[in-house]
Structure formats: structure tokens, C-alpha cells
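What follows draws every value from the coordinates through simple rules; no lab data is involved. Small disclaimer: the values here were computed from a predicted structure and weren't measured. Cβ atoms are built from the backbone, for glycine too; each structure is taken alone.
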Structure 1
Amino acid sequence: MSLPVDDLEALWERLARAVDEAGDRRELFLAKLALLLAERLGDRAAAEDAIAAALRDLR
């Protein structure tokens, strides 16, 4: 399951705006967003894999 590149780019832009809107509460916003998306995904293993993938590029 994947999204077209145009959709990913639009989501990236919306996420960037939302992070700016959250201001000094951006970490809380991102945590809430991650949990809401994991709940909608409905697959704990897939959510944990996504967390690991996101961390991989930060190290």
C-alpha cells in the first residue's frame, strides 16, 4: 500500500504547515498525529516498522 508521489508531496507540505502552526507544542502534535495514524493503520507491527524507518535516517 503506497501513495502516489503527488499525494506524498501534498502531505509533506501540509505536515510542514501543521508543524509550524503547532509552534512550541510541535512535539505533542507529532506524537498525537503518530498515534492517530497508527490507530487508523490498525497494525502494531507496521506502525513499529514505520517508527524504526523514521529513526533510521536520523542517526
Structure 2
Amino acid sequence: MLTFTPNDVAIPNWFFEGDAVFNETHVSEQGRGRLPLFLAGFRALWADDRDYSFMKGAKPT
């Protein structure tokens, strides 16, 4: 049986993973946010003056 909670409907799936990445980077000396390649794709787009929305960048077609 498949069940849904209000969080399943109201909060997108990427929110929880983003929260985890932020917290592990913020409270430790490590974390994915400190890896050089973590934002490399977004930096390349910014350097090329491409203005992608978050959703287009996060889920490319």
C-alpha cells in the first residue's frame, strides 16, 4: 500500500538532500559543499553568461 504524508506533497525531494549538504558543510570541516567539483557545472554556466533557472540547472532535459 502506498501512502503519502503532507511533506510528500508540499516539500520537493531535493529539499531534504540540499538541507543535508548545507548542514554537513556548515558544521564540519568536510562536506560536499567544500568539494571543488560540487558547483563546477554551475560555475561554467555563469562564466559563459548563461542564465539558467535553478530547476533547469538541477533537472536538465
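Of structures 1, 2, which gives 12.8 when Kirkwood radius over Cα pairs in Å is computed from the coordinates? Write out the running numbers ahead of the final one.
Numbers: 1: 12.8; 2: 14.0.
This figure was derived from 1.
To which of 1, 2 does the computed value 0.70 (FRET efficiency 1/(1 + (r/R0)^6) of positions 5 and 45 (r between Cβ atoms, R0 = 30 Å, to 0.05)) belong? Mind dumping the intermediate values first?
Working: 1: 0.70; 2: 0.30.
The structure behind it is 1.
Quick one: helix-only ellipticity at 222 nm (-39500 (n - 2.57) for each DSSP H run of 4 or more, over all residues; to 500) came out at -14000 when computed from one of 1, 2, so which one is it? Working shown, then result.
Values: 1: -26500; 2: -14000.
It was calculated from structure 2.
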